[in-house]
Every structure is written in structure tokens, then in C-alpha cells.
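Bear in mind that the values in this text are calculations on the coordinates, not laboratory data. Owing to the predicted nature of the structure, the values given are computational and were not obtained by experimental measurement. Cβ atoms are built from the backbone, for glycine too; each structure is taken alone.
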Structure P
Amino acid sequence: MIARRLADEGRQVIAVDMRNHGASPWYPDHNYFAMAQDLAEVIEDKLGSRADVIGHSMGGKAAMMLALTRPELVQRLVVADIAPVTYTHSHIASIDAMKAVDLQAVTTRAEAAAALNMDTATTNLLLQSLDMANHRWKLNLDTLGREIKTIAGFPQTGLQYHGHALFLRGAESDYVQPEHRETIRTMFTRPHFAKIPGAGHWLQAEKPAEFFTAVSAYLCKDFEVEHPRTPALA
């Protein structure tokens with residue numbers, strides 16, 4: 001929905017599956033330097049110009065690393081409900097739950113949902129990565145499980161991004177804490193902070209209209225130089 005509505009504004013939008021996710025290639029490694037390089041290659045190959053880059057959670061960390069290491073490719077940055085810090089949160093329970101599902105035995109998404117045995121929001125999210133026709137998850141679960149500590153962390157590069165960066169969080173989420181702002185400011189010298197009331201970590205799914213409104217207003221805002229139709233990488 002978000003990508004489609006941004007496109008309706010006249011933007012060229014590319015929605016990227018991160019490595020080891022969706023239709024993107026699977027690799028044995030999964031770190032933020034590699035993911036940032038993946039994004040850089042997409043921008044250079046598909047757009048050929050600077051892009052507004054939007055990322056959520058792990059994708060937000062990859063977007064931050066892109067901005068830090070290849071700032072010439074990033075016009076504006078949107079980071080959804082994540083900070084450039086190491087988390088104790090772990091999605092290993094979700095990975096283990098997906099691995100435990102007998103995909104040869106389940107015949108419907110309802111059966112897969114029951115086998116996952118997780119909360120409704122998490123289940124609905126995980127089922128988006130289920131390829132029922134081919135009895136497989138569209139996720140490289142082995143690599144993601146092995147790299148879970150790398151995913152939870154964030155490398156300290158000593159680099160800074162001097163463009164504008166919106167840090168948008170869910171008001172009910174605990175991923176971005178007040179004390180994270182100082183860390184953010186050491187890396188991103190023009191940060192903007194906003195929150196979406198009533199939203200948790202999956203803010204773009206829980207409050208899509210509010211998320212779009214906040215992102216669109218930021219991307220269209222006239223800072224020093226107006227770029228109203230900059231391509232977007234989401």
C-alpha cells in the first residue's frame with residue numbers, strides 16, 4: 001500500500017526485498033555492510049540518481065548503513081521504528097516457529113497459522129512469506145538464524161550522514177527509546193523525530209494511512225533544496 005500510494009504521487013518507486021528475503025537472492029552472509037551494498041547496486045542500476053530511501057526495522061538499519069557509507073546516493077532517509085543500536089530483541093522465536101511447520105503436511109494457510117502458534121499480528125506477518133504452492137518459506141531461515149546477533153546489532157563506523165533523516169516510530173513500540181536520540185544525532189546530523197499514536201513496531205501495517213501521511217509530508221517538505229519527485233526506494 002505504501003509503495004503504491006507513493007507511486008500515485010508521481011514518484012518512481014522500487015520496493016526491494018532484502019537479501020535472503022522474498023524474491024531476492026540467498027547468500028550465506030547477512031550483515032549491514034552487505035545489505036547497504038545491495039541497496040547501492042539497486043539505486044545505481046535502476047535509478048542512476050539519488051533516491052529517497054525508506055526502511056523499517058532491519059531494512060531501516062540497512063538504509064542507515066547505506067546513508068552512512070554511500071551518502072551520495074541518498075537524498076532523504078526515512079527510518080521506521082529502529083535505532084542504530086544493538087538490541088536484545090530477537091526474532092529467533094519466529095524463525096524457530098517457521099522451521100517447525102511441516103510444510104509438506106499443511107494444505108491451507110489456516111493450517112500453517114495454527115502450526116505457527118504465535119500471536120495474530122506475528123502470524124499474519126510470517127504468512128506473507130509462505131509460498132504454499134512450492135511448500136517453502138520465502139526466507140533463508142538457516143542464514144537468518146545463524147546471523148541473528150548480527151541483525152540485532154549495528155556496526156559503529158564513525159561515519160556521519162549530513163542529509164535529512166526522519167526517524168518515525170510507533171508510539172506503543174519500545175524499539176526507539178528517548179536515550180537513543182543522542183546516538184542517532186552522533187551519526188545523523190539532521191534528524192527529525194516523529195511518532196504514530198496507537199502503533200507498535202509494525203507501524204506501517206498497523207496504521208498504514210497515518211504512516212503514509214507522515215512519510216509523504218516529510219518527503220515533500222521544502223528543506224534547503226526542493227526535490228518533489230525524487231525516486232523512492234522502499
Structure Q
Amino acid sequence: MKKNYSQVLCLILLQCLFVKSAVSQDSLATKVELNVGIDFASQYVWRGLVLTEGPVIQSTAEITLNNWNFGLWGSVSLMARENKELDAYLNYNFKNFEFTVIDYFVYSDSLTPSYFKYQKENSAHTIEITGAFADLEKFPFRFLAGVNVFGDSTNSTYFEAAWCKQLGQTDVELVAGYTPQTGYYDESKNGFTTIGANFHREITLNEQIALNLKFSVFYSPLIKQTHFAIIIGLY
């Protein structure tokens with residue numbers, strides 16, 4: 001438990017040391033940005049999967065250069081014996097398309113493998129490649145497709161579609177996610193992993209800090225459960 005809380009405190013301390021800022025050095029001033037943020041979530045849910053039973057602190061640090069983004073994302077549960085996660089990603093944006101390579105690294109206090117251990121049959125890493133499309137000014141839908149290329153023997157794929165609408169100052173999404181294979185998302189079933197809704201609102205506190213409020217509710221047909229999550233973020 002002490003180890004768990006020390007990791008939480010480290011995350012908070014890192015956020016206090018870094019604020020949302022731009023790297024202002026000569027010709028790079030308008031090209032390179034460093035953005036950081038922290039979320040407090042009532043529960044960690046992802047694509048219809050319940051990854052923690054209790055609240056989590058999730059932290060992001062991202063460098064942007066032109067159309068490229070490189071970032072680190074971490075999640076630490078406030079409850080003992082729940083998995084932790086540290087992801088790295090590289091993202092490229094081209095017009096209305098977005099392509100991302102994500103390295104998911106999941107571990108626990110009782111078993112913390114080496115981060116640099118990339119053995120195909122024995123690794124805590126899963127690497128996914130995703131492609132996404134959105135042009136919300138003309139078409140109120142977004143689409144995403146992803147495939148696991150490392151760390152998943154079934155090379156599972158995932159497809160997601162969402163209807164997006166702004167109602168007042170709140171962004172609303174109606175989301176459906178689907179996997180055609182068994183294995184990664186469920187050992188014995190394929191089908192819709194999530195059907196639900198996201199509600200998001202951003203409140204600007206000053207020129208450098210914004211407060212993000214998000215509420216998600218979804219039904220997971222694979223496990224026949226309904227869940228919700230409340231997320232409060234500072235960026």
C-alpha cells in the first residue's frame with residue numbers, strides 16, 4: 001500500500017512541476033509544444049473493459065512537433081493489488097486522418113517485469129496500430145480501427161464508431177465498439193465490447209490551464225454489465 005501511494009504522489013508532484021507550456025527556443029517556438037495533464041477517474045474503463053474496480057489517477061505528457069505527437073500516459077489505482085499501466089505512443093495527423101502506434105505496458109506490484117523486455121511469447125507489452133477518421137464540421141461521426149501487432153497471439157482487431165454532437169457547451173458522443181475475434185477482449189466471445197455515451201465539457205481556468213469534466217456510461221454486451229465513470233482532469 002505504501003508503494004502504491006508513493007507512485008500516486010509522484011504523479012501528482014510531476015504535474016505540479018510541469019504546466020501546460022510551449023517550448024520557446026528560437027525557430028522551434030511555433031513548432032514544438034509540451035503539454036501535460038492529470039485526470040482523477042472514479043474507475044478505469046476502456047473499450048467496455050473494466051480495468052480497475054476503484055478510483056485511479058491518470059497522467060499524460062505529450063510533445064507535439066508539426067503533425068507528430070509523442071506521449072507517455074500512466075494510470076495508477078488508489079486501491080492495492082490492482083494493475084498499473086504505462087503507455088507510450090507516436091501519433092501522426094494528416095488532414096482528417098490520424099494514425100497511431102501505441103505500446104501498452106501493464107504490470108502489478110507483485111509482478112513488475114522489465115520495461116525493456118520485448119519477448120514475443122513472454123512480455124507485458126502489447127503494441128497496437130490504429131487509424132482514425134473524423135471531419136465533424138461536415139460529418140457528425142468519427143471512426144477508429146485498431147489491430148494488435150505484438151503481445152497478442154490472436155492479433156485482435158477493434159472497430160469503433162461514434163456519433164458526435166455539441167449540445168450547448170457539452171460535447172456528446174454515442175459510441176459503439178466491436179471486435180470480431182475472441183482472445184484479447186474476451187477469451188470466449190466476440191462481438192460488441194461497448195455501447196454507451198460520453199459527455200464532456202471543458203472549463204477554461206486561465207490561459208494555461210483548463211478543467212475537463214467527463215461522464216461516461218456504457219453497457220458491455222460481452223460481459224453483460226453496465227458501468228459508468230466520472231473523470232475530472234486538469235490540462
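Structures P, Q were shown, and FRET efficiency 1/(1 + (r/R0)^6) of positions 44 and 124 (r between Cβ atoms, R0 = 30 Å, to 0.05) at 0.95 was computed from Q. Given a value of 27 for relative contact order in percent (Cα under 8 Å, 6 or more apart), point me to the structure among P, Q it was derived from. Clearly, the read-out refers to P.
Computing helix-only ellipticity at 222 nm (-39500 (n - 2.57) for each DSSP H run of 4 or more, over all residues; to 500) gives -10500 for which of P, Q? So the calculation was done on P. Each of P, Q could give distance in nm of label points 7 Å out along Cα→Cβ at positions 52 and 100, but the derived value 4.2 comes from P. Name the one structure among P, Q that distance in nm of label points 7 Å out along Cα→Cβ at positions 68 and 196 of 3.4 was derived from. It must be structure Q, since only it matches.
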